[in-house]
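Chemist: Structures given as structure tokens follow.
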Structure 1
Amino acid sequence: MTIFSVQRFLEDHFERRGLADVDQYAVRVANAFERLGPSATDKTLAVALGRVRTTFFRRNHDLHRKEFELRLSATLRRRFKKKRPDATLKGFERGLAYARRRLRARRRRSIESLLSEFKVAVEARAVDAFWDSRTNQRLRSKPEKIAQGLLAVFARGVLGSDGLVLREIASGIGFVDVGISFGRVLHLIELKLLSAQLTGPNQLASYMRTEQRNEGWLLLIDVRRTGNSHAIPAIINTAAGQIKTVTVSANPIAPHKT
């Protein structure tokens with residue numbers, strides 16, 4: 001079990017029930033669940049969740065908090081008690097300390113350097129997080145959500161208390177996938193699966209106009225077969241400002257096949 005696995009399950013669980021998570025309640029619950037470990041009971045976990053500070057229940061006012069937390073505790077324990085750790089995600093999380101040292105060693109820390117380190121980390125240790133079977137070209141459900149979760153875990157892991165990481169930020173009539181700040185500027189990041197044609201620039205430009213930002217970042221998870229891919233421009237100019245792209249290769253050729 002990893003925090004990321006629990007977090008992803010909770011986000012999907014809330015989404016299926018039509019519950020709005022505006023302050024990362026899923027992340028806080030996942031953290032509480034991991035801290036207690038396998039010795040937790042439904043009751044002790046529910047007590048821990050009752051201590052979590054959140055606006056989740058004000059936003060979803062039809063829920064009775066204590067009853068909801070007891071049911072959620074039972075669901076989590078039933079689902080994850082006997083689950084084996086996901087080796088791919090465990091390896092990704094273990095590598096965060098190395099990425100943190102590399103980032104801190106840079107003379108100037110920037111969103112560009114953070115996303116560059118994320119690209120290296122995913123390509124080295126988390127490619128399989130997106131696939132049920134890469135041999136058969138069968139992706140896991142909601143790969144863009146997986147990318148969101150990986151980026152959030154990565155950014156929190158390497159920035160710690162020095163940064164702010166937000167997911168699904170309401171912007172106009174849509175939601176920015178991820179916002180990261182380690183200064184006074186909130187950087188807007190849109191994540192897209194790149195399986196054929198490039199998508200995302202128009203959507204991101206709309207958010208940039210709404211948030212009055214003249215720069216945005218398009219993070220692409222490239223699952224195209226090698227040889228069938230066209231180059232992606234590093235910079236895309238729009239009426240709203242400049243979009244910079246970072247492409248993560250998530251479908252590389254295995255070394256023994258080259």
Structure 2
Amino acid sequence: MRQQKESSEKNAPRDSAAMLVALGILAYAASTMTHEALGHGGSCLLAGGHTVMLAVWSETCNFPGAPRLAVKTAGPAAQFGAGLIAWLVLHLRAMKNARVRYFLWLYMVFNLFIPSSYVAFSGFTNFGDAAEVIAGHEPHMVWESGLVLLGVVVYLLAMQATALELKRFAGLDQRSGRLYHLVWIPYVSVGVFACCTAAFTPAVGRETAIEMAALSSFASGAGLFGLPDGHLRMSFLTPSETAYVTWSPAWCVAAALVVAIFFLFLGPGLR
């Protein structure tokens with residue numbers, strides 16, 4: 001009986017750690033480019049200019065007549081909007097492909113967590129896109145406090161939404177150990193990927209790039225660790241069929257290509 005139990009546990013379906021790493025990197029990379037390329041770069045194009053430099057955490061528009069505030073707010077806005085779209089897709093559509101579902105979930109996490117924490121950070125430090133939006137508004141401390149409050153409230157709401165979708169994804173297999181694997185493996189791998197990429201980012205200075213990388217990955221993603229406990233407060237939800245993130249060579253190759261592109265091109269900056 002004991003041997004049968006051990007054999008059953010050994011042969012039970014599991015999530016592939018390598019796939020959690022690969023999908024985490026792909027989701028974070030897509031989120032970053034949503035901010036820089038789609039948000040800042042897209043608003044630059046709409047204003048009649050074009051991007052002269054695109055890097056992992058910066059974009060330069062050559063058109064001096066482009067509305068500065070519109071370009072600055074377009075990055076976080078595009079990221080947050082994409083996060084909401086990913087949430088709607090997950091919430092309204094039944095997806096059987098576990099890898100696609102998990103990728104979309106992580107993409108939603110980063111797109112909601114990063115801009116909301118960025119807004120709070122901008123209000124606290126008076127640095128960043130949101131800080132430039134409120135520049136010159138008085139009393140400045142009130143505006144800064146408003147950014148902090150807005151960012152914190154949105155971040156907490158995002159945690160509730162992502163915890164809900166984590167529960168749906170985990171299905172009937174909601175063991176605490178499994179849930180923490182689904183969050184800490186991409187958290188660590190994305191943080192390492194971001195900080196290593198920063199070492200190849202001379203466009204904004206390596207020290208500044210590493211700080212930005214750590215803030216947009218380790219700091220912004222810290223809320224992931226509250227999701228396994230947060231889902232327990234949603235026991236009224238009926239879990240869906242259990243989905244496991246199994247091994248796929250294609251997804252891993254895609255992640256390897258993205259890492260190479262970030263290290264070789266987007267880190268130094270495309271001009």
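Derivation of every value follows stated rules applied to the coordinates shown; laboratory data play no part. This is a predicted model, so every value here is computed, not measured. Cβ atoms are built from the backbone, for glycine too; each structure is taken alone.
Chemist: Here semi-axes √(5λ) of the Cα gyration tensor in Å, for residues 75-194 alone has been calculated and equals 31, 14, 12, so which of 1, 2 was it run on?
Modeler: That value comes from structure 2.
Chemist: Among 1, 2, considering only relative contact order in percent (Cα under 8 Å, 6 or more apart), which has the greatest calculated value?
Modeler: Ranking 1, 2 on relative contact order in percent (Cα under 8 Å, 6 or more apart), first place is 2.
Chemist: Tell me which structure, out of 1, 2, gives 16.1 once mean projected area of the Cα convex hull in nm² is calculated.
Modeler: Here the read-out was taken from 2.
Chemist: Where is distance in nm of label points 7 Å out along Cα→Cβ at positions 59 and 163 largest, in which of 1, 2?
Modeler: Values: 1: 2.2; 2: 3.3.
Biggest value here belongs to 2.
Chemist: Given 1.1 as the derived value for distance in nm of label points 7 Å out along Cα→Cβ at positions 35 and 115, which of the supplied structures 1, 2 does it correspond to? Spell out each step's value before the answer.
Modeler: Working: 1: 3.3; 2: 1.1.
So the calculation was done on 2.
Chemist: Can you tell which of 1, 2 yields -14000 when helix-only ellipticity at 222 nm (-39500 (n - 2.57) for each DSSP H run of 4 or more, over all residues; to 500) is derived from it?
Modeler: 1
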